[in-house]
Structure P
Amino acid sequence: MIQLQRLEGFYWVAKCEGYARAARSFPYPITQPGVHQQVKRLETEMGVRLFERVGKDRVVLTSEGRALYSYVAPFLEGLPVVERSLRSGEVGGRLRIHASGHVLRYLLPPWLRRLHSQRLDIEVELFEAKVPAVELVRSGDADLLVDHLSELPRDLETRKVGSTRPFLVFPSNHALARKGPVDPRQLGDEPFIAYSADLQLRELQLTALAQHGVRPRRLHAADSSETILGFVAAGLGYSLLASLLPKGPRVPGVIAQPLTQSVREFPIYAAWRKSAHADPLLGVLLSLAPQP
């Protein structure tokens, strides 16, 4: 393993084209013989000559030296920038965010635009989650999840960033479409379109229907709210969906009405790992989070 000090000596000699000038340019006190010793030991370890003398006080890189310098120089010259970033807390990098499709479409875009307007050095990877990605956050494979959580995990940090309201959705060409507010009981004999992958959301749907005295006899299943809305628009049945939009989902062929007997809202949470070391990237993102 090559010692960093020897690469540092090599770098300054290559940059200054001389041992005496390199010693004067070092960021810490060192003698000319000390610099010369670093380079000689590096050449011995690598088994190649790195410099060729072309004058009394001037050396230039050999072809092998140029190859090494092209690799070493960007690293050493970039270190001060990294050091300043670490000390100031302005560290760039990548955040991996898992969220439901509805959150990806309506809540995250303005939030991420605020982030990018301030920190172009923070890259975001987005993943659509069919179910809340709690286990991925726990394992470290995700940095943040943004979703509805029926129970808050005690081992994760959480913050409310929004809330949804339940809406009854049914086809716009339905016979009841022009007859004012529709009660779920008026649709009770028709097929109900429920979530299939997320059993918690499915249970919330059926519980809300039960509160209105409805127990569906026929069920269709879909993985996401977007698919459910597509089924409704096609006339395959009706459903209940929670939406971040004040007037509910806006999709051609679908009517959305708030549940008249339900005032319950479903919170949307951001959740991340508890850690003794605060992640500066997450700190920036959370400082710009929506205020529900």
Structure Q
Amino acid sequence: MKILITGAAGMLAADIIVRLQEAKHQVVQTDIHQRVPDIEALDVTDRDRVFSKVEQLQLDYIFHLAAETNVDLCQENPEHAFRVNSLGTKNIAYACREFNCRLLYISTSNVFDGNKQRAYIESDLPDPINVYGRSKFEGELVVKELLSDYFIIRAGWMVGGWQLDKKFVYKIVQQLRQGRTELRAVSDKFGSPTFTKDFAANLLKVIETEKYGLYHMVNKGMGSRYDIALKIVEFMGFKSRVKVKPISSEEFPLPAPRPRSEILSNYKLDSLGLNHMPHWHDSLAEYIKTNKDR
């Protein structure tokens, strides 16, 4: 297949591109940030540029990974969040409809309000409590409205890319490398870690089925940031030297409210025999073992 990737400079794209190339697919990498020479410049908010690029390439698929994923930035600048995550997705979806190609759209556990006591499944009704979640959910609605041959796949707390990762796991790793002997991590918010390497491997199996629709795809298990920090300290070899202190989210105020629970269940993947995602403990251990000496 000939596949255009938006957001190709991101940590999820890095693992997906490797998998696609191994499978001998033709990959066109695009991003607003040209981190490496193979990436072509494309701003998904520019409708004319998007249409021109898609028409020129005669694609089978667009993997739409481009997004503003900084939750607090989205909260502070809603116009930017909706322009990238909603309008950008609308441009991509219209281009898919106009030029007859299929679409993969990556969404988020942030579409839920976090009040459910059990894991969210695909049939639960979204009710986002922050701007990021609302902007991504609008993207979902646009894709469903405009297309029939699409995958919407919701991920959880994304982990991958090591130094490309600007999120929780690599921040903890950096603090350990800086010699910190005490860490503080929130213990009253819960989610489903999602490793980009596992996501990329399972994604291709799902795409190949052509069973279009909405899916959750996260690693098995759940935990708080505190639980994850404890495991990072253990796997980095600092368990006897570093104390991890649990704190409440009230002690760590942020611009954007976070759901109490972002725990997802891969209910539809399980029903189709397509849930090959490992437990996050195992994936975190492998991730740190592979990267900690870099």
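The numbers here are math on the coordinates, done by the rules we state, and not lab data. Keep in mind that what you see is a predicted model, and the values were worked out from it rather than measured. Cβ atoms are built from the backbone, for glycine too; each structure is taken alone.
Structure notes:
- Which of P, Q yields 13.2 [mean count of other Cβ atoms within 10 Å over residues 28-35, calculated]: P
- When mean count of other Cβ atoms within 10 Å over residues 52-59 is computed for each of P, Q, the largest belongs to: Q
- For 3.6 (distance in nm of label points 7 Å out along Cα→Cβ at positions 140 and 196, calculated) the corresponding structure among P, Q: P
- Answer label among P, Q for the case where Cα Rg over 2.2 N^0.38 Å, for residues 20-163 alone, calculated from the coordinates, equals 1.07: Q
- Read-out distance in nm of label points 7 Å out along Cα→Cβ at positions 132 and 236, computed value 2.7, structure in P, Q: P
- Which entry (P, Q) yields the derived value 0.60 for FRET efficiency 1/(1 + (r/R0)^6) of positions 36 and 124 (r between Cβ atoms, R0 = 41 Å, to 0.05): Q
- Ranked by volume of the Cα convex hull per residue in Å³, for residues 116-211 alone, structures P, Q are topped by P, which has the highest value.
- With percent of Cα pairs over 25 Å apart derived as 47, matching label from P, Q: Q
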